[in-house]
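Pasting the structures in now, so scroll down.
Read-outs throughout are calculated quantities, based only on the coordinates presented, and are distinct from any laboratory measurement. Bear in mind that the values here come from a model prediction, so they are computed numbers and not experimental data. Cβ atoms are built from the backbone, for glycine too; each structure is taken alone.
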Structure 1
Amino acid sequence: MLSVTIYSFSFKRGIPSDESGNGGGYVFDCRSTHNPGKYERFQQMTGLDQPVIDFLENDGEILTFLESVDKLVDHHVERFIERSFEHLQVSFGCTGGQHRSVYCAEHLAKHLKDKYDVRVELIHRERGISRTL
């Protein structure tokens, strides 16, 4: 079974390394999208909090970004499943690893789990949160 590890992270602390031995995967830069962290009301929240989710989704920019990500990663997952590969890593980075990257990692994890029979390990590195779906 294919295992997909999805990270959210801060570029300030560097790109997460791939511990699988494959040496890589996708790294997406979320910094081009509207940053809720620039607004005081969101500064103590993360991409897991509904007000931040609403802000990002109502703005719409992040949804357009994720449409492209979903298509690209879907193709990769399908080929990896066909070829019996065991691991793929996808990382989302932003300024602080708190809002946009967390939201994007959550989105992709849910998308992949709903669409494919894969194991998803979700790691929000800067938040110290990890779980397996």
Structure 2
Amino acid sequence: MTSFTTIVPILRIFDPAKMREFYVDYLGFKIDWEHRFAADLPLYLQVSLGDIRLHLSEHHGDCSPGAKIMIHMIGLRDYHAVIDQKYRFARPGLVDEPWGATTMTIWDPFHNRLMFTEYNDEIVTT
């Protein structure tokens, strides 16, 4: 029997300090693990927030900057209130979408877009 369990996007990064400032300090992700083949080689790591896991990579062959991912969640307005005004390079707003969801899109320092999405109760997402 085949079973698909999860998707882990890989997003391109260029600067570990900016990555930490954005993903950890601003959005509240935690770093689960980091890997480098040697001290002067590119960083590859996993960050998580709740059930969301992202792989972030400095390796040029892993992915291209400019990806867009959608993160389904509950409590978007509360999360927005926590992160609002916390990062000087982004002031994301909430958008009530015509397809029955509220979204908040944030660009990371590497031109990737994270679209946090909360569907209305009448929308089935599974």
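Of note:
- Ranking 1, 2 by mean count of other Cβ atoms within 10 Å over residues 4-11, the structure that comes out highest: 1
- Winner on Kirkwood radius over Cα pairs in Å, for residues 60-99 alone once structures 1, 2 are ranked, highest first: 2
- Computed -2000 for helix-only ellipticity at 222 nm (-39500 (n - 2.57) for each DSSP H run of 4 or more, over all residues; to 500) - originating structure among 1, 2: 2
- Which entry (1, 2) yields the derived value 1.01 for Cα Rg over 2.2 N^0.38 Å: 1
- Structures 1, 2, by FRET efficiency 1/(1 + (r/R0)^6) of positions 20 and 52 (r between Cβ atoms, R0 = 35 Å, to 0.05): label with the highest value: 2
- Structures 1, 2, by FRET efficiency 1/(1 + (r/R0)^6) of positions 36 and 68 (r between Cβ atoms, R0 = 25 Å, to 0.05): label with the highest value: 1
- Origin of the derived value 46 (relative contact order in percent (Cα under 8 Å, 6 or more apart); candidates 1, 2): 1
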